[in-house]
1. One of I, II was used to compute relative contact order in percent (Cα under 8 Å, 6 or more apart), and the answer was 23. Which one was it?
2. Where is Kirkwood radius over Cα pairs in Å largest, in which of I, II?
3. Supply the structure label, taken from I, II, corresponding to Cα extents along the principal axes in Å, for residues 32-79 alone with the calculated value 39, 20, 8.
4. Assign the value 1.9, calculated as distance in nm of label points 7 Å out along Cα→Cβ at positions 72 and 88, to the correct structure from I, II.
5. For which of the structures I, II does the calculation of distance in nm of label points 7 Å out along Cα→Cβ at positions 128 and 152 return 1.3?
6. Figure out for me which of the structures I, II the number -3000 belongs to, where helix-only ellipticity at 222 nm (-39500 (n - 2.57) for each DSSP H run of 4 or more, over all residues; to 500) was derived from the coordinates.
Structure I
């Protein structure tokens, strides 16, 4: 049971590759099913890792990377399909690349330190999931607002707040270490 969380994380990397095949090759709703499955395995692997004391450095590193890759692949496919603006895919992916680079730097230069997830990051992840699921359906606009797109913007704002808290934590740790 202790290795199951890491196996679920590894499976999500495969889902990243399968998402466009499902989305474009079968039907967008097959892509939606793949995305929801990836989200559920993310929730399950985190739960199992904590419950069975199976948190590993590999899982702490690869789990958020799998999440970021799945989000970027999903946004890319949604942008190609015209469901989200291209600039949104580009900005979110660029922010995530910066986060990965900072994370790699922290890990390699700061005693293999891994910045743990925080509640704002988890809220952003959940908001992205909800917004992406809603983007698959042609929902009526409420008072002129596209619900899915508005929720994507909220998710992005939450991810910027999470990014700022990660950067703050990194800065504090980095500068405290260099004194």
Structure II
């Protein structure tokens, strides 16, 4: 059976098109704030965030692949309490003089359609690198409502044991388990 001419022409057009390209996004430091939650002596949950973050995200949502490279400035820690921040910057915790950054490099993207579900990668802190999977609790891409340029954003969450990276001060009174939250927005390059 002979195919109609328009079907053959359409098939030829599809095979001539280049494959969908990955999109690259720059992390917006004014809308990206990695944060943490940690139990404090069984009385409360203490929270803090880092105010300086930079990085790149490359995604091919159609192929379900991507990479992420995030750098967090450890000296930018913010808890709302100056004495606590000074202690967290010292050797007992983040030791910012020796370890000025925390990095996350991810390549294990999992999508459900074009929605990101998680990204697996390596978190490096205090000179130690360990695998971590960040689960997306929210994720969306689209035109920015003000400037109309492409943007993606979401919240990613993981639970880690800080002792796995060598941060053991006051464990277990200050819990070993830490909830990491990375609220991120990234603009397309």
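1. II
2. Comparing I, II, the top value of Kirkwood radius over Cα pairs in Å belongs to II.
3. I
4. Working through the options, I get structure I.
5. It must be structure I, since only it matches.
6. II
All of the numbers you see were taken from the coordinates with simple rules; none came from a lab. From a predicted model like this one, the values you see are computed outputs, not experimental measurements. Cβ atoms are built from the backbone, for glycine too; each structure is taken alone.
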